[in-house]
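Trainee: In structure tokens below, several structures.
Since every read-out is calculated from the coordinates, none of them should be taken as a lab result. What you see is a predicted model, and the numbers here were worked out from it, not measured in a lab. Cβ atoms are built from the backbone, for glycine too; each structure is taken alone.
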Structure 1
Amino acid sequence: MNKNSNTYQILYAAVMVLIVGTVLAFIYMALKPKQNENIANDTRKQILSTLHIAAPDDSQVKETYERYITQDLLVDTEGNIVDSAKNVAFDVKMSKNVKLPVAERQYPVMKCTLDDGSVKYVIPAYGAGLWGPIWGYIAVNDDGNTIYGANFSHEGETPGLGARITEQSFQDEFVDKHLFIDGVFKSVAVLKRGQKATNGAEQIDALTGATITSRGVSDMLAACLAPYEPFLKKLQTVPAPAVPAEATNDNQPE
């Protein structure tokens with residue numbers, strides 16, 4: 001075949017495209033499991049950060065996560081646990097979940113047991129910032145009301161402004177804030193200094209120069225935590241453990 005002919009050049013280009021495409025597809029498939037694991041480990045680190053657990057070495061992230069996250073739960077809008085299979089909560093893709101009709105959404109919760117035996121419940125949230133998606137995790141004490149920790153991330157917020165939602169100093173402002181006031185769900189508001197939440201919610205100061213991103217965090221928490229109100233209220237009404245009879249008798253005078 002004449003190498004200078006149009007037919008040869010077209011066939012040559014087609015074969016090269018096929019070869020290169022095949023090689024790239026092979027590389028993609030070969031690397032995809034590792035890419036997926038890296039994404040999963042990044043998520044695990046965010047959840048562990050919510051629980052004030054320092055990010056371990058990459059080779060130990062999954063082991064550390066499974067040590068502290070003792071149960072995955074899916075709850076419904078009445079606060080009932082509908083599934084507790086392994087990773088059932090971790091595997092929920094919140095970016096897709098929030099786009100579903102309310103009746104079709106899943107409500108994941110990750111139950112955590114810390115070294116001191118205390119139990120926390122981690123709830124994911126997903127919303128919109130100024131330039132793109134923002135997301136995060138809120139850890140709630142087993143009283144179903146007090147925030148134990150928070151972690152936020154973003155896709156493209158402005159460095160030095162909205163991107164500061166990832167800073168520990170901002171996230172720590174949520175610690176010990178309450179989701180319920182006098183038994184009524186209020187969430188936590190993020191407002192400019194001097195402003196007051198109209199619904200009486202506890203609040204923290206918005207980031208300077210990042211009003212829209214701060215409002216995005218506030219709106220995200222209000223929208224994503226509200227469906228968990230029945231579940232959190234059930235935690236609040238869990239009765240205290242009964243005192244064993246023998247323990248009671250030991251305190252009686254002889």
Structure 2
Amino acid sequence: MKIKKVLVSQPKPASEKSPYYSIAEKYGVKIDFRPFVKVESLSAKDFRKQKVSILDHTAVIFTSRHAIDHFFTLCTELRVNVPETMKYFCLSETIALYIQKYIQYRKRKIFFGQNGKFSDLLPIIIKHSTEKYLVPMSDTHTDEIRNALDKHKIQHTEAIMYRTVSVDFTPDEDINYDMLLLFTPAGVHTLMNNFPDFAERGIAIGCFGPTTAKAIKDAGLHLDLQAGTAEVPSITAALESFIKEHNQD
């Protein structure tokens with residue numbers, strides 16, 4: 001089976017330097033982008049049900065820009081004035097710089113890892129082990145952060161502040177592709193909800209992350225490619241390798 005058309009279930013990359021574009025040009029493959037999910041902020045009412053007090057914490061761990069957006073959105077809705085003494089620990093410098101959207105960067109204590117992985121940020125957190133950490137999270141997350149912080153006896157609270165929800169396709173939309181890339185369990189739900197006959201179409205499926213891989217298998221679908229592992233960390237590198245293998249003359 002040759003791969004001529006690929007659908008990536010994410011928004012179109014903002015940068016023209018995206019590896020997806022390089023792959024498309026190099027192998028003569030058409031790559032389209034169509035989000036299967038959207039991220040919504042938890043309402044103040046739903047957040048209160050968790051009985052989490054933001055101001056009981058002295059530091060926040062941000063794993064993404066989504067986490068930053070929904071943290072400060074909820075603080076506004078809850079009328080919580082975050083003190084200038086609050087410390088912020090971010091997975092990467094890019095995420096840390098994004099905080100400037102909401103606060104004056106130079107006046108705050110902000111720390112970040114170098115490679116975007118929590119294992120790289122953890123030693124910095126351990127150096128500040130007396131802080132009380134708040135971890136804004138999505139409703140779909142792994143236990144990596146919790147397990148690492150528990151192991152080192154770091155006081156923390158996980159708080160669901162946003163959720164990933166499925167989106168609906170319009171009646172005139174279809175999936176006429178050779179390969180589909182999925183990134184979240186909610187994306188798998190979107191696929192099966194909109195196209196119940198997908199398993200019969202013979203379309204190759206690639207995914208990112210173990211939770212998405214499990215959702216694909218639980219849905220009775222065949223998984224052809226999995227990235228986001230130690231062996232295959234990059235989805236674009238995995239995609240290129242898959243196309244190269246299957247498009248050989």
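Trainee: For FRET efficiency 1/(1 + (r/R0)^6) of positions 97 and 201 (r between Cβ atoms, R0 = 41 Å, to 0.05), which structure out of 1, 2 has the highest calculated value?
Mentor: By FRET efficiency 1/(1 + (r/R0)^6) of positions 97 and 201 (r between Cβ atoms, R0 = 41 Å, to 0.05), the leading structure of 1, 2 is 1.
Trainee: Assuming 3, 13, 15, 12, 10, 10, 9, 7, 6, 6, 5, 3, 1, 0 is P(r) over Cα pairs in 5 Å bins from 0, in percent, for residues 9-80 alone as calculated from a single structure, say which of 1, 2 it is.
Mentor: Of the options listed, only 1 reproduces it.
Trainee: Here is a follow-up. Quick check on the output: 0.40 is FRET efficiency 1/(1 + (r/R0)^6) of positions 17 and 137 (r between Cβ atoms, R0 = 41 Å, to 0.05), derived from one of 1, 2. Which one produced it?
Mentor: 1
Trainee: Compute Cα Rg over 2.2 N^0.38 Å for each of 1, 2 and report the one that scores greatest.
Mentor: If we compare Cα Rg over 2.2 N^0.38 Å over 1, 2, the biggest value is for 1.
Trainee: Say we calculate FRET efficiency 1/(1 + (r/R0)^6) of positions 209 and 233 (r between Cβ atoms, R0 = 35 Å, to 0.05) for every structure; which of 1, 2 gives the highest result?
Mentor: By FRET efficiency 1/(1 + (r/R0)^6) of positions 209 and 233 (r between Cβ atoms, R0 = 35 Å, to 0.05), the leading structure of 1, 2 is 2.
Trainee: For relative contact order in percent (Cα under 8 Å, 6 or more apart), the calculated result is 21, so let me know which of 1, 2 that is.
Mentor: 2
Trainee: Could you tell me which structure in 1, 2 was used to calculate mean count of other Cβ atoms within 10 Å over residues 41-48 as 14.9?
Mentor: 2
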